[in-house]
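Each structure below is given as structure tokens.
What follows draws every value from the coordinates through simple rules; no lab data is involved. From a predicted model like this one, the values you see are computed outputs, not experimental measurements. Cβ atoms are built from the backbone, for glycine too; each structure is taken alone.
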Structure I
Amino acid sequence: MFTGIVQALVKVKEVEDSPGLKHFVLEMEGDLVDDIQIGASVAINGACHTVVSIDGAYVAFDSMEETLKKTNIGSLMQGDVVNVERSAKMGDEIGGHVMSGHVFSQAEITGVKETENNHVVSFQVDPDTMKYILQKGFIGLDGCSLTVVDPDKEKGTFDVHLIPETLRVTTFGKKGKGDFVNLELDSRTQTIVDTVEEVLKSQSK
């Protein structure tokens, strides 16, 4: 389980691509490697990964074919930076919202609007996904817990507003139009929407 509060921007130290598999090493320091063990779960750009080896600050992960197809992990290269969050522990404060690290799809950044006190990012997704994306609802984007603004179900678009601290500690400070981010839907919203649809279908028969 994760909270959607990114703990650090971390550099990709090494990448090795094989058919259906990407092995990569992150340079993690400080609290990120305290008590970390092989088998631990770590959210990388919001996608849950398992630690496969540790060498000091260098922590390695494997990403399988399904993850490579559905997430932006497939395009990772040496020197890139990623959002990292260690899994939550019992008693931790949930500052964002409960997230699983299971990416649903990707969202494309279609625009960035900056004013003196605002940084608004616009996204495009498959219109079929929009039934789960509600005004003021939770959403996970590259592992960040964010609030949906101005969803347009017909166009398949929505916005998020980012504070300076989010821009500083996450990849959103470096992303722009045409970039893709990993999208995790709020599981509670998804369950409610799917349940209501099934009930309405059964009543119409």
Structure II
Amino acid sequence: MPWTFYNSSGEAMIQDGAMTIANNTNNRVVTATGAEPASLNGEANLTFDGTTLTIPGQIAFPATQSASANVNTLDDYEEGTWTPSFTDQSASASENQGYGNRIGTYTKIGKQVTFNMNLIISNLGCLATCQRALIIGLPVTSGSSIATGNVHVGFAQSLNITAGHSVTGIVNSCGTQVTQYLWDGTAGPSLFLVSELSTGGGIELTGHYIAAA
């Protein structure tokens, strides 16, 4: 029996025998090129056998995430750079700080954000030395859980700390900040202060956290 495909307006689009599919073979995904009448083509490297979808090359996600409530749906991927800053409790990047190095990169898969940073401060500017030192500028706002994420400091230089002590940190919830701590006792860490950073001090770290969306 002859057949015809119609669009939503009732217009005939494709009729039996009016169009062929080039390069057609079992399981190839068919794509269309051009205006009416479109040219149909079976993609040699894009196949679906009813269970497995084989995709060559890249999968492009939209610049603005299309969030899904389905926990089994991958709805976002992005990678890029961010600009870290040392600051005090004011969380301001505009206190005349100067930097010798200031590099940040990140990858976001779904809600999981992994980031890296190398930051050397050449001028403390107006930072309050008695206050805790923060790192600000994370590329994606963190979620509300108290177990949002943490960081691992792989290298540090020119810090005013006691030999044997080490710097660590956590990603603050509902924000774009890292609170730094100093492992300086058996009872646990204390806050890492601006005075313990010093001019010329630097930290290289990696971390991960759960994004708000």
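When FRET efficiency 1/(1 + (r/R0)^6) of positions 46 and 190 (r between Cβ atoms, R0 = 25 Å, to 0.05) is computed for each of I, II, the one that comes out at 0.95 is I.
I, II: which one has percent of Cα pairs over 29 Å apart, as calculated, at 26? Source structure: I.
Identify the structure, out of I, II, from whose coordinates distance in nm of label points 7 Å out along Cα→Cβ at positions 62 and 118 was calculated to give 4.7. Comparing all candidates, it corresponds to I.
A value of -4500 for helix-only ellipticity at 222 nm (-39500 (n - 2.57) for each DSSP H run of 4 or more, over all residues; to 500), calculated from one of I, II, originates in structure I. Quick check on the output: 5.3 is distance in nm of label points 7 Å out along Cα→Cβ at positions 30 and 174, derived from one of I, II. Which one produced it? Here the read-out was taken from II.
Match the computed value 26, 16, 7 of semi-axes √(5λ) of the Cα gyration tensor in Å, for residues 102-149 alone to one of the structures I, II, and report its label. Label of the originating structure: II. Name the one structure among I, II that distance in nm of label points 7 Å out along Cα→Cβ at positions 110 and 166 of 2.9 was derived from. Derived from the structure labelled II. Highest-scoring entry among I, II, by mean count of other Cβ atoms within 10 Å over residues 22-29, is I.
When relative contact order in percent (Cα under 8 Å, 6 or more apart) is calculated for each of structures I, II, structure I gives the greatest result.
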